[in-house]
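Listed next: structures, encoded as structure tokens.
The numbers here are math on the coordinates, done by the rules we state, and not lab data. Keep in mind that what you see is a predicted model, and the values were worked out from it rather than measured. Cβ atoms are built from the backbone, for glycine too; each structure is taken alone.
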Structure 1
Amino acid sequence: MVITRPLRYPADWPSHAAEEKGIDVALAVDFVMMAVRREFDIGVIMSTDTDLKPALEAVVSLRGNPRCEVAAWNGPTSHWRRITVRSARLWCHRLNEQDYAAVADLTDYNKEPV
């Protein structure tokens, strides 16, 4: 299911890019709730946003927790490496351009469903 949030345009737009606000919080809440409901065995967060670390920590702290991993771009802007959250070492899948092409979702979610 795709969840969207409206863009927020700064006063000096287009000099500064519009921002989608709240989507990281929605992702974090969804990740934790799905873990609590045991809807996955392995949860992978695909993001370089380190603000999502508390959600990973929450899932790791669950009794009989599902496995957590992260995935990020393999480049100079990637903040994730093999990271530790509350004594758990999380694996980071580092994707290059070829990996991205293999997993890219080319669906245009702006179109009405047929």
Structure 2
Amino acid sequence: MTQHEQILAIYGSISAKTGEMVDAAKASDWDRLVELEKDCRALIETLMHVDTGPRGGAGARFVQRKVAFIRKVLADDAEVRKFTEPWMSRLEALIGSARQERKLQRAYETDYGG
């Protein structure tokens, strides 16, 4: 396998993984989403060691495929965010509510010796 083929294979794996992340986010399977994100991060780290930037002889086909993978990954990321951002907002609201409740409880305990 040439270096260009290896690079495209890694981009393809990342693309497949981000597609799975979209599916997990749509299903609200947050544990699966976290695991897939870890897998994706490992692939990206591998890619950073293999794809060290522009080099001669890459060819138009290589560049087109690489750009297509990058666009798909970015589109998948945007799709995942559509599902995770509202969930994160609800989670932040719940955490804020729990904090407020603890503060009130502590205040009453202090004021009333409870």
Structure 3
Amino acid sequence: MTNLRLIGNRADLTATVASSFVTRARGLLGRPPLEAGRGLLIRRCNSVHTCFMRQSLDLVGLARAEDGTAEITWLAQDVQPWRFRWARRGTRDILELPTGEIERSNLQLRDRLRIEI
């Protein structure tokens, strides 16, 4: 897995990228809770679950743009364990964050995040 930074007007986040079948399937299962400002970006993803998770998550749907940015298509805050969330149309990737990170970073619909590897 590789790391990247997501930078917006109000946000500066670091995320690990899950893009292979194995890393996407595993996600955050069996991993320690995410730290503030850190997340997991799941590529080519239109739904997530929190089954078997020990912590709740904030979820951010992203649509990739040609200029290397990603636009926020939907937000789900404080998704508790044993829940499912399906992305809105146009979502290409899902960013999993620790609960409260959407509010701390002041992320909003249609914000654009620049992706740096």
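Which structure, out of 1, 2, 3, was helix-only ellipticity at 222 nm (-39500 (n - 2.57) for each DSSP H run of 4 or more, over all residues; to 500) calculated from, if the result is -7500? Going through each structure in turn, the value belongs to 1. Of structures 1, 2, 3, which gives 22.0, 78 when Rg and Dmax of the Cα atoms in Å is computed from the coordinates? The read-out was computed on structure 2.
Taking FRET efficiency 1/(1 + (r/R0)^6) of positions 41 and 105 (r between Cβ atoms, R0 = 25 Å, to 0.05) as the criterion, the largest value within structures 1, 2, 3 is that of 3.
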